[in-house]
1. Suppose log10 I(q)/I(0) by the Debye sum over Cα atoms at q = 0.11, 0.14, 0.19 Å⁻¹ works out to -0.48, -0.72, -1.11; of P, Q, R, which structure was it derived from?
2. Given a value of -6500 for helix-only ellipticity at 222 nm (-39500 (n - 2.57) for each DSSP H run of 4 or more, over all residues; to 500), calculated from one of P, Q, R, which structure does it belong to?
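The numbers here are math on the coordinates, done by the rules we state, and not lab data. Note that the structure is a prediction, hence the values are computed from the model and not measured.
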Structure P
Amino acid sequence: MLKKFTIKTKIIVLVVFSLSFLTIILTSFSVKEAKDSLLNQNYSMLTAARDSKSNQISNFFKERIGDINVLAKSYNVVELIYDLRNTYDMLDIEEKGKFPVDSVVVKDATQRHEAFLQYYLKEYGYYDIFLIDAATSHVIYTAAKESDYGANLKWKPKK
C-alpha cells in the first residue's frame with residue numbers, strides 16, 4: 001500500500017504525522033504544567049488567606065486579653081470585687097446557692113461602679129461584662145443584668 005505513494009507524499013505524511021504527534025505531546029505537557037501552576041498558585045493564595053485569618057484571630061484575642069487585664073486592674077473593679085467578697089460574710093451566702101443580687105448591700109456596692117463599667121462596655125463595644133468569683137463560681141456582676149446575674153456556674157439549682 002505504501003508503494004503506490006511517492007516519496008514526496010510519504011515524507012509529507014510522515015512530517016504531518018510527526019508534527020501532529022509532537023503537538024499532542026507538547027500540548028499535554030503544557031496543560032499539565034499549567035494545571036500544576038494554577039493549583040500551586042491557588043494553594044499559595046489559600047495558605048496566605050489562612051495565615052492572614054489566623055493572625056487576625058490571634059490579634060483579636062490578644063486585644064481582648066489586654067482589655068481584660070486593663071479592666072481587672074482598674075480601681076473600680078478591684079474595689080467592687082473587694083466589696084462584693086465582703087458581702088459573703090455579711091449575708092451568709094450559701095456556696096451552692098445563688099448570689100443575692102437583689103440585696104441592698106450588693107446593689108449599693110455595684111451602683112458606685114456602674115457608670116464606669118457601663119462606659120467601659122460601650123467604649124470597647126462589648127455586649128456584657130462578667131465578674132465571676134473564682135472561689136465560689138458565682139456571677140457577682142454583669143453589666144447587662146440578665147438571667148445569669150447571680151448564678152452559680154458550678155452548681156445547678158435543684159428543680
Structure Q
Amino acid sequence: MNFRERTYLWYIALLRIYIGYYMLMQGVRKFQRDFPRGDWVGRQIGDLTGVELYPWYKKFLVDTVVPHQELFGYLVMLGEIAVGLCLLLGLFTRFAAGVGLFMLINYYLGPGMARGGAAMAPQQTFIVAMVVFLLSNPGRALGLDGLIFRGGRGAK
C-alpha cells in the first residue's frame with residue numbers, strides 16, 4: 001500500500017469493506033441454513049403464479065430457475081460468499097463489483113419487485129455502491145488490489 005499517494009479512495013474503501021462484510025455474512029448464513037436445498041424461491045419471492053413481476057423475468061424464473069432450483073441456490077450462496085470476500089479484502093474489486101451488481105439486480109427483479117417499497121432500499125443502495133466500485137476501483141486503497149497491481153495501470 002502506498003500511503004504517500006494522494007487519493008480519496010479510502011473513503012470508498014470503507015464502504016466497500018462494509019458491503020463486502022454484509023454480503024459475506026449473507027452467504028455464510030445461507031450456507032449454515034442449507035439454503036440451496038430448501039424452497040428458497042417460495043420464501044424469497046412467493047408463489048410465482050400470483051406475484052407481479054416483469055413477464056420476461058417471471059418466464060426466466062419459472063422456466064429456468066425453478067427446475068434447477070438447487071443449482072441456482074448454490075450459485076447465489078457461493079456468489080455472495082465470493083463477492084463478499086473479494087470486496088472485504090479488496091481483491092479483484094472491479095470484477096467482484098460486476099458480479100455483485102448482476103446478483104443484486106436479479107434480487108431486485110425477483111423479490112424486490114414482489115415486495116417493493118422500503119424493504120428493498122438497502123439492495124438499491126448496494127446497487128448504486130457496486131456501480132461506484134466498478135468506476136473507482138476502491139481495492140487499490142486498503143485492499144489487495146493495491147499490492148497485486150502496484151506496477152500496472154491499476155495502481156495509479
Structure R
Amino acid sequence: MIERKRVIELAQERIDELDKGLYLVDATVSSSNAINVEIDCMEGGVAIIDCMSVSRNIEHNMEEDAVFELLVTSPGLDKPFKVHQQYLKNIEKEVSVVFKEHGSVTGTLKEVGDDKIVVETSSKERLEGKKKKVLVVKQNEIPFSNIKETRVVISFK
C-alpha cells in the first residue's frame with residue numbers, strides 16, 4: 001500500500017520548488033491506492049500546469065511496481081476549509097461558519113489569528129428610542145476550537 005506520508009512529502013517537495021505561493025490542502029490514499037491531492041494558491045487560483053507538475057513529481061518518484069490512480073486538483077469552492085492558509089486567502093470574503101455545538105454565522109472574514117477568526121456581520125435592528133431600524137455591525141470572534149466547518153459563500157450578484 002502507498003503511504004500518505006510519502007505522497008505528502010513528494011507533493012510538498014514540488015510545491016516548494018515551484019515557489020509560487022502554492023500550499024497543500026489535503027492528501028488521501030484509499031485502500032485501492034487511489035491518491036487524491038488538493039493544492040491551492042494564496043494569490044488567485046491554481047494553474048493546470050502546477051497540478052501537472054505536482055502530479056509528475058509524485059508519479060516519477062513512486063516505486064516502479066506501484067499501481068495507483070492519481071488525481072491532483074484544487075479544492076472546490078463548495079468545499080469546507082481544511083487548513084489555516086485557506087482562511088488567510090479568504091480574508092475580506094463572505095464566509096459561512098458552522099459551530100460545533102449549534103448555530104452558525106455568515107459574514108465577512110475580517111481577521112485570522114493563530115487560534116481564532118473574526119467575522120463581521122451586519123443587520124438592520126430596531127434600537128430602543130429609534131423609530132426606524134438601524135444598521136448594526138458586529139465583530140464576532142470565533143475560536144477555531146468552536147468551528148465545525150467554514151465555507152466561502154458563493155454569490156452571483
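1. On the way: P: -0.66, -0.83, -1.17; Q: -0.48, -0.72, -1.11; R: -0.56, -0.79, -1.14.
For log10 I(q)/I(0) by the Debye sum over Cα atoms at q = 0.11, 0.14, 0.19 Å⁻¹, the value -0.48, -0.72, -1.11 is produced by structure Q.
2. Values: P: -24000; Q: -18500; R: -6500.
Answer by label: R.
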